[in-house]
Structure I
């Protein structure tokens with residue numbers, strides 16, 4: 001729930017610049033060190049970073 005709250009606050013200050021993705025089964029640091037991050041997380045992270053680069 002705190003992720004959604006933070007996202008909503010960020011959207012108030014810079015609308016459209018942020019994206020929220022909830023990955024079921026992943027905790028705080030799991031998105032960097034989990035068993036399947038190369039399949040579940042990194043592709044979406046790279047896509048987001050590429051979009052921000054323009």
Structure II
């Protein structure tokens with residue numbers, strides 16, 4: 001989980017910096033969206049596993 005969040009932060013920061021410098025990456029948006037989806041699904045699964053009824 002931590003790895004996915006760190007990877008997402010790096011990809012988004014890299015995309016921001018390259019866009020600011022005038023040469024944006026074409027692939028960072030799709031990768032960031034996929035990583036965000038994985039973080040969401042993994043976090044939901046962890047939360048559901050911790051719920052005790």
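One of I, II was used to compute distance in nm of label points 7 Å out along Cα→Cβ at positions 2 and 18, and the result was 1.4. Which label is that?
Details: I: 1.4; II: 2.7.
Source structure: I.
Out of I, II, which structure matches 4, 20, 23, 18, 12, 9, 6, 4, 2, 1, 0 when P(r) over Cα pairs in 5 Å bins from 0, in percent is calculated?
Details: I: 4, 17, 23, 23, 21, 10, 2; II: 4, 20, 23, 18, 12, 9, 6, 4, 2, 1, 0.
That value comes from structure II.
Determine which structure produced the value -27500 for helix-only ellipticity at 222 nm (-39500 (n - 2.57) for each DSSP H run of 4 or more, over all residues; to 500), calculated from the coordinates; the candidates are I, II. Provide the component values of the computation, followed by the final result.
Working: I: -16000; II: -27500.
It traces back to II.
Every read-out reported here was derived from the displayed coordinates using simple, explicitly stated rules and does not represent laboratory data. Everything numeric in this text was worked out from a predicted model, so none of it was measured. Cβ atoms are built from the backbone, for glycine too; each structure is taken alone.
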